[in-house]
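Multiple structures follow.
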Structure 1
Amino acid sequence: MNSLPTPTVILRDVPVFKAFLNTEMQAAMVQDLRAVVAAAPLFRPVTMRGKEMSVRMTSAGKFGWVTDRKGYRYEPRHPSGVDWPAIPQSVMNVWDAVSGSARRPESCLINFYDEDAKMGMHQDRDEADFDAPVVSISLGDSALFRVGNHERGGKTESVWLDSGDVCVLSGPSRLRFHGIDRVKPNSSTLLGKGGRINVTLRVVT
C-alpha cells in the first residue's frame, strides 16, 4: 500500500486534506456523479420521526444508506427498486489514496446541499466494522464542518471545507460526532447553479 499523504489540518483527530482534488479532477468527478444520479435519482429522505431532511441524497456501490419511518439502515437497492450504480473510479481513487484501508468501500453516499441545507451533529455508526474509515469528499460550495466528541454535547471545533477538500474519520475520530452547520452560497462555480455535493465512502459489512 502506498504511503498516505500528509494532512493540511488535523481537527480533533480528523485529518483534512485541503485542495486534494484539483479543478480538473473535481469537474471529472462531478460528471461521474451526474451519471450515478441519472441512474439512481436524488431523493429527500425522511427520519424515523417523519421529518424531511434538508439534504437530498442517493448512493452508489453494493449498499446505499437510507432513512425512513423504519429507521436508519443500508439497503441493496434505491427506494425506486433499481440497483445502486457502481462507485465511480474517480471516487475510488480518493479512497485508495487516503483511507489506509485494505478493505474496499461498499457504499458511496452522495448528499446534495442547497444553500439552506445542513446536517446535524451525528455519528456514523450504522456500519458493522468501526475499524474501517469513512472518507469524505467535498465538491462545490464551501461548508462549515463541525467536529465534537465521542458523546453528544461539549465543546466543538470547526473548519471550512472547500471544493476539492477530503477528510477521513478513522481510528480515534471514527465515532466522533460531526455535522455541517451551513453552506456558503456562491463560494464555488463548480456546479454551475450552486450547491454542495458531499461524497462519503464507507465499508458496511
Structure 2
Amino acid sequence: MSATTQVDTPPIILASSSVFRAGLLEQIGLAFTTASPDIDESARDDEPADALACRLAEGKAAKIAREHPEAIVIGSDQVAHVNGRILGKPGTPAKAREQLAFQSGRTVAFHTGVCVIAPAFDTPRVHLETVHTTFRHLSDIEIARYVAAEDVTATAGSMKSEGLGITLVEAIESADPSALVGLPLIAVRRLLAEAGVALP
C-alpha cells in the first residue's frame, strides 16, 4: 500500500476482504491493512434496507476494532433495495439471473453504509450513502451473457458498476459515485480527517 498518511496516526484497517473496497482506498493513497470480519449478515424482521447496511457496516468495524483497539477501523456494507424487496448477495448464477430480471427496467436503491471506529472517537461514526441506479429493460439473453461473463455471486444486487455491469444501466444518481462500488470515499475522507488522518 502507498504511504501518504502521517506517521503518528494509528494504523488503519479495512474490515473487508473486498478487493474493490481495497482498491478504492488505494485510489486515495491510504496506507492500510485488511482484515476479514466474519459476522452474520442476515436481515432482522422488518429491518429497512438502509438500516441493515449501516448495522452491518458497524458490526464489521466493531468486530475488528475489538481485536485491534489501537487502530482506526473502516467497515462498510451494501444492500440493494427495490419495490419493497431487499436484494442481497445472490450466491449462485441462477439467483443472480433472477435478481437482474427483477431489476430490469426498475430503479434500484443501493444503500452503502460506512463506519469508522477510532481511538479519537467516543462512539462509532456511521454514514449512509444511497445511489439510485436505473436498469435498462434487459432481455433474458443479455442477463445470461452478463452473468456468464462476470462473477457477481458475492455482489449485492448482482451488478458490478466498475465492470461490465455498467452496460446494464440507463442512469445513475448519486452524490458520491464511489459508493456504488462499495465504499463512499467522500464520507470516508471526512471521517478519517475527524480521526486525525490527513488526506491528501
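Each reported figure results from applying straightforward, stated rules to the coordinates on display, with no laboratory input. Just so it is clear, the model here is predicted, and its values are computed rather than measured. Cβ atoms are built from the backbone, for glycine too; each structure is taken alone.
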Any idea which of 1, 2 comes out highest on relative contact order in percent (Cα under 8 Å, 6 or more apart)?
1
Highest-scoring structure on FRET efficiency 1/(1 + (r/R0)^6) of positions 68 and 84 (r between Cβ atoms, R0 = 35 Å, to 0.05) (candidates 1, 2) is 1
For helix-only ellipticity at 222 nm (-39500 (n - 2.57) for each DSSP H run of 4 or more, over all residues; to 500) computed as -4000, the structure of 1, 2 it came from
1
Out of 1, 2, which structure matches 39 when percent of Cα pairs over 22 Å apart, for residues 28-131 alone is calculated?
2
Looking just at percent of Cα pairs over 21 Å apart, for residues 116-187 alone, which of the labels 1, 2 belongs to the structure with the highest value?
2
Using mean count of other Cβ atoms within 10 Å over residues 124-131 for the comparison, can you identify which of 1, 2 gives the largest number?
2
Quick check on the output: 31, 17, 14 is semi-axes √(5λ) of the Cα gyration tensor in Å, derived from one of 1, 2. Which one produced it?
2
Compute mean count of other Cβ atoms within 10 Å over residues 140-147 for each of 1, 2 and report the one that scores greatest.
1
